[in-house]
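Please find the structures below.
Quick note: the coordinates plus some simple rules give every number you see, no bench work behind them. Keep in mind that this is a model prediction, so the values were computed, not measured. Cβ atoms are built from the backbone, for glycine too; each structure is taken alone.
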Structure P
Amino acid sequence: MYTLTDVSKTYRQGARTVEALSDVHLSIADGEFIAVQGQTGGGKSTLLQLLGALDKPSRGTVLLGDEDLGRLGSTELGDVRARRIGFVFQSFNLIPTLTAQENVETALAPLGVPATTRRERARAALESVGLGDRTGHLPSELSGGQQQRVAIARALVKEPDVLLADEPTGALDEDTRGEIIGLLEGVWRDRGLTLIVVTHDSWVAHRAERRVHLKQGRITGKAATRV
């Protein structure tokens, strides 16, 4: 699935150069469930951006299968994101003026899926996360847990190879946290996709097959060891 070799990422902050990732080597197998942990500013979000084809490494290679993401142009990267990668965020990132179904349909628009098929697939995706009776509701009419379920349905509707979740339970209470992680685990098992979760929550991280720890932009410990 992913192979990262000697990956570094630097940013300019005024006259200063900040190294967000340094000499990262990481392999993620197809169908694996990984949790990425680390302190704020440790490089977790930067790593997720590289895995999600949202940014390119300053040095090294990021392979998604046979595709070298660092060598692709912006249009090609957009195509990879649209076809192969689903995203779930802490803040849900739903469009407030669109219904649950319309929010899910937005993931299919870049793929050129006909309107009728978009509606059918969006409804099926919402039913798969337990929201078949909430398709016409706006985000403001849904609880936080329900909004995250809509976001998960939006990520899944295009049938991605990999699902990237950035602090997916960070805005939820403890009971809802368990429901959402249970849902993600079920999706991972049933669909056989690769699931990568960035989290500060050790309880969430321990649900994964493997944990990767980042500290000051470097992987610490044995990232290849299952927990």
Structure Q
Amino acid sequence: MAVPSGRETRDARRARAIEIVTRLDAAMPEAKIELDYRTPLELVVAVALSAQTTDKRVNLVTPALFARFPTAAHYAKSNQAELEGYLKTVGLFRNKAKNLLKLGQVLVERHGGAVPLTRAELAELPGVGNKTAGVVTIHLGGENAFPVDTHILRLSKRLGLSTSSEPDGVEADLRKVFPEELWFKAHQLIIWHGRRCCEALRPQCHRCVAAELCPKKGVKLKKRR
């Protein structure tokens, strides 16, 4: 199988997408979310904190944060200044501290302190939003989704799987391209591929297991002399 030279049919694109994920899965069978968490609340908090911050940085601050705030009620009873003290090395820490305080309050007041499983309810939580809600619900076994982060947004276009520039549009396209049973796996594998091989400025095409399946849209290839 190779990238088509002309217009690609929907069935051909679907078959190519499945083959890409199959190869990525064989190369990275250990792919999983890289944020550390033990409970649904810890997952929500970790994913919310990861916006504009690396997972590695989030994992450095969450052990102390989770120990101090094990339940939604603990966040609700805290104050922004205290929360900021735990998050000062995380990007946008003041705004995230404010959101965590409100998050705890909303979970206590509307959900009895528990984390809801539906994407719609999750997206309404302070500091969450649609992408974070999608990540949380698929990892908690709530709803099937194909949440789009910066890596998936970038690679979906490079791989020729979507022409949209908006996360919601990309997710809609990927839901059509991949069978539903592959959404969760494809989501994680594309993120790992983006972090480990298909970088934004210097994609490592020479070691990509799916190189011949990729149209390399937007990639500036070096001219041979």
task: Work out relative contact order in percent (Cα under 8 Å, 6 or more apart) for each of structures P, Q, then name the structure with the largest result.
output: P
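Computing Cα Rg over 2.2 N^0.38 Å, for residues 35-154 alone gives 1.20 for which of P, Q?
Working: P: 1.20; Q: 0.97.
For Cα Rg over 2.2 N^0.38 Å, for residues 35-154 alone, the value 1.20 is produced by structure P.
Taking 13.4 as the value of mean projected area of the Cα convex hull in nm² derived from one of the structures shown (P, Q), identify that structure.
Working: P: 12.7; Q: 13.4.
Here the read-out was taken from Q.
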- prompt: One of P, Q was used to calculate helix-only ellipticity at 222 nm (-39500 (n - 2.57) for each DSSP H run of 4 or more, over all residues; to 500), giving -9500; which?
  reply: P
Which entry (P, Q) yields the derived value 16.5 for mean count of other Cβ atoms within 10 Å over residues 11-18: Q
